[in-house]
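Some structures to go through are shown next.
No value in this document is a laboratory result; all are computed from the given coordinates. Please read these numbers as outputs of a predicted model, since none were measured by experiment. Cβ atoms are built from the backbone, for glycine too; each structure is taken alone.
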Structure I
Amino acid sequence: MRLLHTSDWHLGQSLHNFDRHYEHQRFLDWLLDTIVSEQADALLVAGDIFDNANPSAASQRQLYTFLQQARARAPQLDIVVIAGNHDSPGRLEAPGPLLEVHGTTVIGYPHRDADGNIVMERMLVPLTGKDGAVAAWVLAVPFLRHGDVPRLPPAEAADGADGAPQPDPYLSGIAELYRQVLELAGARAADGQAIIAMGHCHMVNGTMSADSERRIVIGGTEMLPTGIFPPPIAYAALGHLHLAQQVGPHAHIRYCGSPIPLSFAETSYQHQVLRIDLQGAQAGEITALPIPRAVQLLRVPEKPAPLDEVRAALAALDLPDAPLEQQPLLEVRVSLTAPEPGLRAAIEEALQGKPVRLAKIETSSAARASFEEAALSLDQLATLQPDDIFRRLYQQRFGTDAPPEQLAAFAELVQP
């Protein structure tokens, strides 16, 4: 049996006000062709389908058109979708009954029965091979919020040790939920049937993107140990981290990463879909399928540089003509030693006539005061006048005293 693992589509995302619809559509078109060419039996989509909880009509149409086309081109394809922390669980599940008719199972949140108990069967999804027989079972666990997880009694959580510190109830609840679904899967799976886990979570030792990933829980207590995916789990298909990676030494626990770079910090990422070939109850070969990049993200220069050097680098850009939606998105990185009121105009002049879209101007300074140096007590703040604050901020930002003309302009601004 052959699986394809993808996640973190973030349909509807914009990058510094530039819409990414074209890039997402190119990816989805490529994915449709890949499903057919790879003769995939199942597609696992591990969360963050949309970029926000209230997706636009266009991005919802993009998703449902893809699901309809996937089923039409690969009639035996099973599709399993779980919600991520960016998704609205209820909105994602709303069309579930219609989608199930066409081979797509969507799990937005753990369902509960009349007694408040989590319905574990809802998160156990069978996958069928080309012969129509069940070949694998998926633990389709969506992103779990605090109210979604089982609550363990204190004595059980402490593992019976007198005076032992209580483990975090959220992490313990997540582990218990996976344990219960895995137990159910073990009872259902026949010999030779694989057990696959899905999750949208942050694993211990997972590498985050610098800009575009949202912390799931403030403080980092959301990081999960790999022990929640014990044998007989053959493969764990994870979402949330945008960099494709395996978790520690565990080759069977994988983030496939996002299909397009979602920030300029991700320009060097190798975006991919993972192909997993199951051999009975075990995962065999795991292969990365590189995703073609429809639109380039450029950082010029690679490291912040003075404005004159930046203008020269921009003038030297040699880019092929392209329709607007296919033109590269550009981040310009400038190192400043003083305010530069005409910065944007200078950059736009250097880019005049070039087929590129200016998305971001990042400015930085070599001189940065430490937090301790910049901190003031409340009593000290009370004695400062507006021009004192301006002087201090200028010194903190540029490492030099504010010039007289800047001080004069500021004084004019704050005059009553």
Structure II
Amino acid sequence: MQVDTTHSFKVEEVRKDFPILHREVNGSPLVYLDNGATAQKPQTVIDSLVRYYAHDNANIHRGVHTLSQEATSAYEEVRIAMKSFLNAAHSEEIIFTKGTTDGINLVASAYGRANLQPGDEVLITAMEHHSNIVPWQMICEAQGAKLKVAPINDQGELILDELYKLITEKTKVVALVHISNTLGTINPVKEIIAKSHEMGAVVLVDGAQAAPHMKVDVSALDVDFYVFGMHKVFGPTGVGVLYGKKELLESMPPYQGGGDMIKTVTFEKTTYNELPHKLEAGTPNIADGIATQAALTYLQQFSWDEIHQHEMELLHYATDRLREIEGLKIIGEAKHKASVISFVIDGVHAYDLGVLMDKMGVAVRTGHHCTQPLMARFGISGTVRASFAFYNTKEEIDLLIKAVKRARNMLS
């Protein structure tokens, strides 16, 4: 591949940090364009995992011996680093979970059980991931509340006038995605949060697709809950982050019972721990939690402006090249987009296209992307999705275009 010289971002130097990007798939160099599903990991994250298991393995929060104390310290330092990463006010506002889905379920269950009453309403949007639909359906059914859905237009943008009409005194929770995993749409969450607060509703933002692409400042957003998973932010799998305003988290009953979330236990009564431990029952994912620090440290060497500029160049270049392909239609053409493109080709099933592209070393996602209601909105069963990260190049997009054309010709 030739060095991308369109701007100062040294993408070829970045690629050296990610060992998996240098392997072959089916005899061709890997072109990894499925970052919306999970991002690849730099060597520093991989090294952190190996180092923990080789030198530091112990359970945390419970032992007085040296290994346990060292592991506890390393784990809790990540919480402090995450507070800084998100610009939260307090480190105890950072709750570690299994991932975005786990974080949303925690809020829906714990906050919902404590606050939703029959006749209350929860508002989501038509572009939500199943993880931000199903938990709210479940808690609404359990509590007798009603789930409402804000519509989108043909470009894949929220119809804000309609959304604001749906926020009433009955609305207790507004839950929406920051960036659509299927459309790439960047929603005006700060404005929506402010409007929701005017009506007395709390807001949960699904930041799974936003955290890898932009600076997330929870204090500036004034968001009540913000969730994402580290595996999309170049960190390990099995680690999620729930940010919540301290007063809201303190008011919520525990999501799960067990070790670490308690102060005292008798057969008659249990008293609960303080934040953040009250909402983190059991032995956590220690190794991956500690490796999260390596991912955050790695990202600190870049500016979000540089990452954004590079990814926007990739998005615009790929969009222009894909539009040249006969019969191809892009699904989601919002004015404000992240580096995600979903498309369909007349007469060609997305799954078949993806399988043939894989034979050429190009990794994309196909299907409904856990957004079946969104697919129904556009009258399709699924799309091919190419999602870019800061380590991708225009040369890889050229290979994507070549693979799409070859696959289309084979299937037509």
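Things worth noting here:
- Relative contact order in percent (Cα under 8 Å, 6 or more apart) - highest-scoring structure of I, II: II
- Read-out volume of the Cα convex hull per residue in Å³, computed value 145, structure in I, II: II
- Value -11000, calculated as helix-only ellipticity at 222 nm (-39500 (n - 2.57) for each DSSP H run of 4 or more, over all residues; to 500), assigned to which of I, II: II
- When distance in nm of label points 7 Å out along Cα→Cβ at positions 37 and 141 is calculated for each of structures I, II, structure I gives the greatest result.
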